[in-house]
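No value in this document is a laboratory result; all are computed from the given coordinates. Predicted model, so just to flag it, every value in this text is computed and none were measured. Cβ atoms are built from the backbone, for glycine too; each structure is taken alone.
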Structure P
Amino acid sequence: MLDAVKNALRDNITHPRELTAKHGGNIATVQEVDDPLDALLSEKVAEMEEWEQERWLSPLFTPTLEERKHLETALPVDGMEAASVEAMIRDLEGEALECEISYGGRTIQMAVPNDTIERYAKLFHADNRMDAESIEQIKGVSDSDDDTLEVQTLLRSPTWQSDTNRNLLNALLGIFTKNSSYSTDKIRFLSDFVRTNRPQDQEELGTQLQNLIESYQFEQERPIFNQRLEQKHTTNIRSKLCGEEVKSFRLKISNEILGDLGLLK
């Protein structure tokens, strides 16, 4: 099992990455280079302070959903022992791993620093366990194995480690199953919403969802008399903080869950 997890984590660390235009521009400006890849050459990275390495490499080495799913295929439901995770990290640090970084048509091989490997590896929370009851319920209602894998990946997060949140999730899964209304989107939404709002039970969750819907309605109905202020309001709040697609998704799922709870107005 340890070898399978280690192999998956190695795959995730060493697969090719590409700098975004924004991140590449920031590196070039601060590091005073024409090409940001010049600042990420192995010898340059080795000279950086730890905080500098984290600043420039963390956007490249923060697990994506696909990377989490890849590792999840190798993890047991109960997770790994913390000591085994540490041993795995030390082993990978000793392998002198490299990663291909691309930007603007150019590619370099960068030696991945040990601090970056450790930080990245720990963000997978491989020592977290998933609730067996939740997993069995999800397997019974998921549309596909890939949907099941994605939800398992979400349930590995710190959000679903407390008894309070697990009990809430299992209660909701029971309701979704009874209503034939389960969807992966609901678990995606709840993973973010529960992490942020920390409802203690179904009743409090329902109240918070109603408050969310009302806040969006208030935003929509609030009169704005200054044209320039309206443009600024639309750009700064709706687009940057909560894009229309995100807002529509939250409203849709909030209403669906309220319907499941029998609280839809």
Structure Q
Amino acid sequence: MISVTEENDLIKSLESAKIVQLGLLPKERHLKKVLNDYFVFFEPKDIVSGDFYWVGIKHGLKYLVVGDCTGHGISASLLSVLGLNLFEYVIMNKGIKRVSKILQEVDKKFIESFSKEANPFDNPWIDLSIICIDEKNNKVHFSSANRKLLVVDGDKNIELFRGSRYPIGGWQIENQRTFSANIIPYDKGTMLYLGSDGFQDQMGGNQNKKYKSKKLHNLLSRISDKSMMKQKNILQTEFENWKNHTPQTDDVCLVGVKL
């Protein structure tokens, strides 16, 4: 059992770690430059988060990544820092363009970051989605590691894209994983939603059940024609009302982008 002083010191350390972590996430001015019309709903379960998001522009293409690291708290937040650095390196430094190849390289580098002597069954992992927006040709390139992309058009029609059904890292048989990719034509006003599973897995409601992905997708479709600030406020209210007095289940990160 730790003393009150030790507990206070731990909280202070976590608050300092939170400042560092938030400093590594994209600033509002950078998000605005890359995504233009967007919202980010970011709600850590603890003081620090295992969810992260990253944006960048390279070769005239706009990239967005949303990641969900193993667990939550301190260990997951350290993985999120590694994830942020890997995407900065692979996209901005190495200049890899194709989203499937980006994930392949990130997966390789992520696995190399951990000891060869460690039990592979204990390896951490990241579930994530990546999109590349090609504004010149009105196309979105999508790839993912065990996550999805929700696309809602101007008529509020939903299309759900699923990526590869394995994460970045973790235990694997293959020497090198390959990741599938989709090319999605879009019209002006189309909404894209990428996120972790924290919102849909939140326990709550009258029967203390998970929110569920179908319910979330229907909500996003209904509010897709509203402003980004309004959408974020609706999601915040819905999440708090559903959770009510139930403890938060996991970190939450949901990013919406209007094309």
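From which structure (P, Q) was FRET efficiency 1/(1 + (r/R0)^6) of positions 102 and 158 (r between Cβ atoms, R0 = 30 Å, to 0.05) calculated, if the value obtained is 0.40?
P
For relative contact order in percent (Cα under 8 Å, 6 or more apart), which of the structures P, Q scores highest?
Ranking P, Q on relative contact order in percent (Cα under 8 Å, 6 or more apart), first place is Q.
If P(r) over Cα pairs in 10 Å bins from 0, in percent comes out at 6, 24, 25, 25, 17, 4, 0 when worked out from the coordinates, which of P, Q was used?
Value 6, 24, 25, 25, 17, 4, 0 for P(r) over Cα pairs in 10 Å bins from 0, in percent corresponds to P out of P, Q.
Quick check on the output: -19000 is helix-only ellipticity at 222 nm (-39500 (n - 2.57) for each DSSP H run of 4 or more, over all residues; to 500), derived from one of P, Q. Which one produced it?
Going through each structure in turn, the value belongs to P.
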